[in-house]
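So, here's a batch of structures to check.
Values quoted throughout were computed directly from the atomic coordinates according to the rules given, and no laboratory measurement underlies them. What you see is a predicted model; the values in this text were computed from it and never measured. Cβ atoms are built from the backbone, for glycine too; each structure is taken alone.
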Structure P
Amino acid sequence: MESPEFTEYDTRLAAYAVVVDDRDRVLLALWNEPDEPLWTLPGGGVDLHEALLDGVVREVREETGYDVEPGRLLGVDTMVIAPHDRITRTDRWHKGVRVVYEARIVGGELTAEVDGTTDEARWFPRDEVATLRRVGLVRKFVG
């Protein structure tokens, strides 16, 4: 298959956080858009005029209730989704560019997102994360 020109597919820039507390627990959010919800890193789409770091701080606050301070860049992950595999009905391919940071909590309290793409935020012992139904981003950056 020949690759389409960049104007012929949708690109979404997103920022996510790996938050680990002093008890070696990982903060995850339950993504509710797929048919069967999956655990994901807190984060999401960066707004058009928003800086990446501002986006990850906003997204973590929306999905978990916590204020975070982003730290070290852990990596950038890309994924390509065919039109027939997208959640939204479209004839366009999708390329997701996901930037992942370490982050530490500096305020707030655990709260579930209301009317968003996640239903719940929860702490999990790091050694239990591999047993969860989770997205590939969690597998890659946490385990």
Structure Q
Amino acid sequence: MISQKAKYALRALLALAEAEEGAPVFIADIAESQAIPRKFLEQILLELKHSGIVVSRRGKTGGYLLLRRPEAITFGEVLRIVEGPLAPLPCLSKMAYRRCDDCTDEKACRIRRVFADVAEATRKVLDSTTIADAIASDKTGQVRQSIAG
């Protein structure tokens, strides 16, 4: 299950992607349109800014913009930024591997084998689905033919 923070981050990025290209969006407008508490959104956008996903502009015509095109931002990348590793078990993490405390033999672990398949399928979907795909799904009803089919 993803956190509320991750949902807010994705909703904020979708709102920025749908904004007029090159036009910054005020944080208050994103917060209001996406029903995200403003202070929490500020923290999330700052995290996304430090990760090179968004950029902010100051002043009367300031606000937030995507730093990269929506086609270049995957759900997996965003989730890793705001939540950390995607793996359901620490022994399956590619970025933060840690042997399970109660494990005596990883290769023989039946639980690990099942969750390895879950982790791989999850990574495949999240790392190939972009913000642009989610926006396009509003028109088609499917996120992407290759994933939904």
Test item: helix-only ellipticity at 222 nm (-39500 (n - 2.57) for each DSSP H run of 4 or more, over all residues; to 500) calculated as -4000, pick one of P, Q: P
Among P, Q, structure where relative contact order in percent (Cα under 8 Å, 6 or more apart) as derived comes to 23: Q
Winner on distance in nm of label points 7 Å out along Cα→Cβ at positions 67 and 115 once structures P, Q are ranked, highest first: Q
log10 I(q)/I(0) by the Debye sum over Cα atoms at q = 0.14, 0.17 Å⁻¹, for residues 35-106 alone from the coordinates reads -0.60, -0.76; which among P, Q: Q
Origin of the derived value 2.4 (distance in nm of label points 7 Å out along Cα→Cβ at positions 27 and 83; candidates P, Q): Q
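With mean count of other Cβ atoms within 10 Å over residues 75-82 as the yardstick, tell me which of P, Q scores highest.
Across P, Q, mean count of other Cβ atoms within 10 Å over residues 75-82 peaks for Q.
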When FRET efficiency 1/(1 + (r/R0)^6) of positions 3 and 43 (r between Cβ atoms, R0 = 25 Å, to 0.05) is computed for each of P, Q, the largest belongs to: Q
